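Read-outs: derived from the displayed coordinates by stated rules, not from any lab. Since the structure is predicted, the reported quantities are computational estimates derived from the model, not experimental observations. Cβ atoms are built from the backbone, for glycine too; each structure is taken alone.
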Structure P
Amino acid sequence: MSAVSEMTKPGAEVGLHEAIEFVWAEAEMLDRLDYKPWLKLWTAGGLYIVPADPAAKDYAQVLNIAYDDAEMRQARAKRLLSGFSMSSAPPARTVRTISRFVLKDHGADAIELRCAMLMAEYKYERMRLLAADIDYRLLRDGGELRLDRKVVTLVNADDYLHGLGYLL
């Protein structure tokens, strides 16, 4: 049995390589607007957070660009896919690069890491570049790796952001 298949067994320790591959696969889904499969990546209690203040730590107590539980992620994805959201019609084309993975915490069934994201967005004949640090908490859930928390801290989070018509 290969090392990769060993890592997907229930109870197997979450490894850094597996976590990095998960994050890259998630980025591919987001660039392809595959929001329905993206929703399935999450734990039931998972949080998707985009803080408005780059220095924020207690996200539940401050204003955020996004602070989405399962219900809000579902509603956001539905709105983005419907074509009725002004900020997502037409949808922007994005390409993101995820790099500089730093292990923050590691346990038997969980891993926390930080990485850097550079994302190019093209819409209305205009190219824009966004940069962010992303903190992930991934959990082993029923043998599968799942997103339990994703915090996307944009470098310019406290500046005017124009319309973000996509998930980060």
Structure Q
Amino acid sequence: MTDGKTLLEKLTGAFGDRIIARTVAFGEPVVTVDKTVAHDVLTLLKNDKDLAFDMLVELFGVDYPQREPRFEIVYILRSMKTNDRVTIQTAVAEEGLPTVSDLWKAANWLERETYDMFGISFAGHPDLRRIYTDDDFEGHPLRKEFPLEGHDFDKPFQVILEEERS
């Protein structure tokens, strides 16, 4: 296990002021990057022989409706070589980011999930479509303005089914 110093030095050296913030949470580095270099940062973290962050543990969205841009994409990576973890986060609008499914196959599902739940797109994704909700479902359930009960919570289930049939 390393102290994260090498990681931060490499990122700062390669991307300079595009590294917006660096901190440590629960003993692991958290790096906020400009969205224009997010894919490049993740590529470096995966392909650098010393860092070797070869596992995408998690990718998810966060909604901050009072902020501009509104969303944040968070990547949690792990190096099987060093057993280190790092969190990379970047602020985005609905237009999103380039896909990282070219780097990690696990991103395919995780980006689809983020697209379905938040409406954030991933350019170049091989199959970006809804994964949990129907194709004609309106809205994105994890956005803060989505009604807690759903859109038609006040209708009995039988009424909903009859409306769909007609």
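When relative contact order in percent (Cα under 8 Å, 6 or more apart) is calculated, the result is 27; to which of the structures P, Q does this value belong? The partial results should precede the final answer.
Values: P: 27; Q: 16.
Structure of origin is P.
Out of P, Q, which structure matches 18.7, 63 when Rg and Dmax of the Cα atoms in Å is calculated?
On the way: P: 16.1, 51; Q: 18.7, 63.
It must be structure Q, since only it matches.
Using mean count of other Cβ atoms within 10 Å over residues 62-69 as the calculated read-out, with 15.6 as its value, let me know the right label among P, Q. Walk me through the numbers on the way to the answer.
Working: P: 15.6; Q: 11.9.
Clearly, the read-out refers to P.
Looking at structures P, Q, which one was mean count of other Cβ atoms within 10 Å over residues 102-109 calculated from, given that it came out as 15.9?
Q
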